[in-house]
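Some structures are shown below for you to check.
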Structure 1
Amino acid sequence: MAKQRIPFPIRIPFVEQMGLELHSAADGKAELRVDLADAHLNSWEVAHGGVLMTMLDVAMAQAARSMQTHAALDRAGVATIEMKTSFVRPAEGALRAVGTLLHRTSTLAFCEASVFDDGGRLCAHATGTFKYLRALPTSKGVKLQRGVSTAKE
């Protein structure tokens, strides 16, 4: 894949396990990629819908996060409130997801994303609404978002 990958601004173990790579996230746009492996496939030997939905979700979330410039929001995350997905064609090979922030308020982001195959054909499209959060309230208190470790382990 031509573009150089960059680190995700936060650590998401599920995304790491899937092998998703972030290639850009700035100015309300984000791009991520994955080379499909056997673990990504369904019984038809094409990308499982969950892989496509995850790519769409993460691309939109990164696009929403890319516009956070206020110091108080620097460590804020986003949570998916709703998402509508359309599957256009079976996805195979190297996939690229492109997310765009369409509109934002102080608490919500409205986004869209598309997944393309390595021939540039549209495979799936989604729209979604995301809530900006500084912490996640849980039944046991409040959880803060994981940062990315810069230390060598």
Structure 2
Amino acid sequence: MTLINIANLTRYKISEKEITKTIKKIITRLRREKNFSFLETVELSIALIKEWEMKRINKKYRKINKPTDELSFLLVKTKDKLSGEILFCPTIINQKNYSLLTTHYSLKLNYLLTHAFLHLCGFDHETDKDWKKMESVATRLTIDK
């Protein structure tokens, strides 16, 4: 079972249907791989927020006094359930240059959906080795259409 709630608190036009479809494809692909049995049930909240709000949250939780493109917050991870929250800041997403992607906004967002979801699954990029592993999985899973 997969439950996805989306809140757009910005002026950016997004397709909630497309975001939901993309997340479901990512989950389906990960379920086929070993070590992802915890994805039997997924409850996910996704919010697009303004730059000032992202800055405030990033400062509070990461002690970094600037906005970022995405933040992921794991709420529950058990042997058969994953629950979390993902925040996106569209203005920062537009400013960043993702070398693997075109400048097309939906491709950036799809890549970031994958990246953020992998954080909830336990991936990080604290070291170069971790970064390469996470990027390899993210690139493979990123939904391009």
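Just so it is clear, none of the values below were taken in a lab; they were calculated from the coordinates. Only a predicted model underlies this, so the values are computations on that prediction, with no experimental measurement involved. Cβ atoms are built from the backbone, for glycine too; each structure is taken alone.
From 1, 2, which structure was helix-only ellipticity at 222 nm (-39500 (n - 2.57) for each DSSP H run of 4 or more, over all residues; to 500) = -4500 calculated on?
1
Which structure, out of 1, 2, was mean count of other Cβ atoms within 10 Å over residues 39-46 derived from, given a value of 18.5?
It was calculated from structure 2.
Rg and Dmax of the Cα atoms in Å was computed and gave 15.5, 47; which structure, 1, 2, did it come from?
1
One of 1, 2 was used to compute Rg and Dmax of the Cα atoms in Å, for residues 95-134 alone, and the result was 11.1, 29. Which label is that?
Going through each structure in turn, the value belongs to 2.
State the single structure among 1, 2 that was used to calculate Cα extents along the principal axes in Å, for residues 7-86 alone, giving 38, 29, 16.
Value 38, 29, 16 for Cα extents along the principal axes in Å, for residues 7-86 alone corresponds to 2 out of 1, 2.
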